[in-house]
Structure I
Amino acid sequence: MSSSGNSASVTTDINVPSFLNESFLQRILDENLNEESVRIDRFNIQLATKPGDNYSSDVFTVVVHYNGSKEIHLVVKVILPGAIMKFFCDSIGAFVKEVNTFQHLLPTFNRIVAGTDTDNPIKFGARCFYATRDPMDTIVFEDLKALGYRMADRTRGGLDFAHCELIMRKIGLFHAASMVYA
């Protein structure tokens with residue numbers, strides 16, 4: 001429970017970084033939502049992946065209920081401190097490259113492909129709401145599951161033809177955007 005009386009729910013068997021709290025979420029909402037004021041009513045944090053799925057980060061899903069009846073679904077990726085993978089990722093600039101891709105490159109590609117058609121926006125990835133290196137390398141994305149996206153079942157032999165065709169069309173658009181960008 002926070003000092004403002006709002007409630008936080010965290011699955012008890014996970015280790016959530018202490019900075020992933022109400023004030024952190026408040027800053028993200030204030031900077032990204034087109035609302036006059038945002039008041040967090042409550043939020044829930046859960047692990048987004050199974051233990052062992054990620055080598056260098058913990059990924060959390062966060063559902064924030066705000067202004068009485070609204071909610072936003074986020075994915076928070078936190079790079080693990082002290083891990084050998086963190087050293088490797090730092091040496092190749094992985095965090096900076098990932099942030100640049102999601103905050104600058106993909107939105108630019110989206111605009112290039114959309115052109116003047118603002119009714120049917122193209123998205124090449126999740127919206128990046130926030131990125132910081134302090135106190136830990138952290139990126140906050142929109143949760144695409146809340147928009148209806150889901151992972152294909154790897155145990156059922158992959159994607160059907162219709163989904164493969166959608167992916168190939170999207171790759172074609174991505175390639176075209178990259179050529180215009182270049």
Structure II
Amino acid sequence: MDTIRKQILPHFTAIVLFLGICAAYFSPQLQGKVIEQSDITQFKGMAQEALAHQEKTGNRTLWTNAMFGGMPTYQIVNSAEGNMLQYVNKVLELGINRPIGRFFLAMLCFYLLMLSLSINPWLGIVGAIAFGFSTNNFVIYEAGHVTKFHTIAYLPLVAAGVVLAFKKSISGVGFYSPQVSA
């Protein structure tokens with residue numbers, strides 16, 4: 001029982017620490033304040049015509065004249081219907097809205113990468129905090145590049161998957177995939 005506690009302690013500490021640091025740094029979010037992001041403001045202007053059409057008719061338009069003299073709306077306003085990864089994302093962000101949830105996600109994914117590389121968990125915690133709070137993440141998030149930041153946050157998790165796929169000890173973690181061996 002004591003060895004299990006010793007094994008779980010760094011991981012539990014990591015999650016609590018990541019969440020605490022994000023909540024402390026972004027405490028204005030807990031007071032209902034929102035970061036003014038220029039790209040999000042511009043998006044609202046570009047999407048207004050398509051959203052107004054959908055509200056009025058109940059149908060989605062596939063074209064808008066609100067941007068560059070006209071362009072497809074799937075590049076501006078996209079529906080999340082049918083995207084099952086949104087549920088995985090909610091779980092990994094602990095159901096917390098951005099920025100707290102998004103920065104927590106970045107730290108968690110980097111921590112999992114460190115574990116997949118067999119790095120000491122305590123050192124992995126330090127690396128994850130450094131990754132999550134790197135200057136570039138703040139710059140792109142403040143500008144409103146939330147999908148770019150989301151991609152950067154998930155990159156360590158993808159890298160961890162690649163690392164684990166090439167490790168010989170993966171046999172108990174993965175599942176048999178017949179389409180790969182066919």
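None of the figures in this text is laboratory data; all of them are computed from the coordinates on show. Please read these numbers as outputs of a predicted model, since none were measured by experiment. Cβ atoms are built from the backbone, for glycine too; each structure is taken alone.
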Task: Comparison of I, II - label where distance in nm of label points 7 Å out along Cα→Cβ at positions 53 and 101 is highest - done: II
TODO: Supply the structure label, taken from I, II, corresponding to helix-only ellipticity at 222 nm (-39500 (n - 2.57) for each DSSP H run of 4 or more, over all residues; to 500) with the calculated value -21000.
DONE: II
Task: Entry that produces 1, 7, 13, 16, 18, 17, 14, 10, 4, 1, 0 once P(r) over Cα pairs in 5 Å bins from 0, in percent is calculated, selected from I, II - done: I
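Any idea which of I, II comes out highest on distance in nm of label points 7 Å out along Cα→Cβ at positions 61 and 77? Could you put the intermediate results ahead of the total?
Numbers: I: 1.7; II: 0.8.
Sorting by distance in nm of label points 7 Å out along Cα→Cβ at positions 61 and 77 in descending order puts I first.
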TODO: Of the structures I, II, report the one carrying the highest value of distance in nm of label points 7 Å out along Cα→Cβ at positions 69 and 125.
DONE: II
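If Rg/Rh (Cα atoms, Kirkwood Rh), for residues 37-84 alone is computed to be 1.13, which of I, II is the source? Intermediate results must be reported in sequence, preceding the final value.
On the way: I: 1.13; II: 0.98.
The read-out was computed on structure I.
With mean count of other Cβ atoms within 10 Å over residues 45-52 as the yardstick, tell me which of I, II scores highest.
Values: I: 13.2; II: 16.0.
Sorting by mean count of other Cβ atoms within 10 Å over residues 45-52 in descending order puts II first.
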Open item on the list: Of the structures labelled I, II, one was used to calculate relative contact order in percent (Cα under 8 Å, 6 or more apart), giving 21. Name it.
Closed with: II
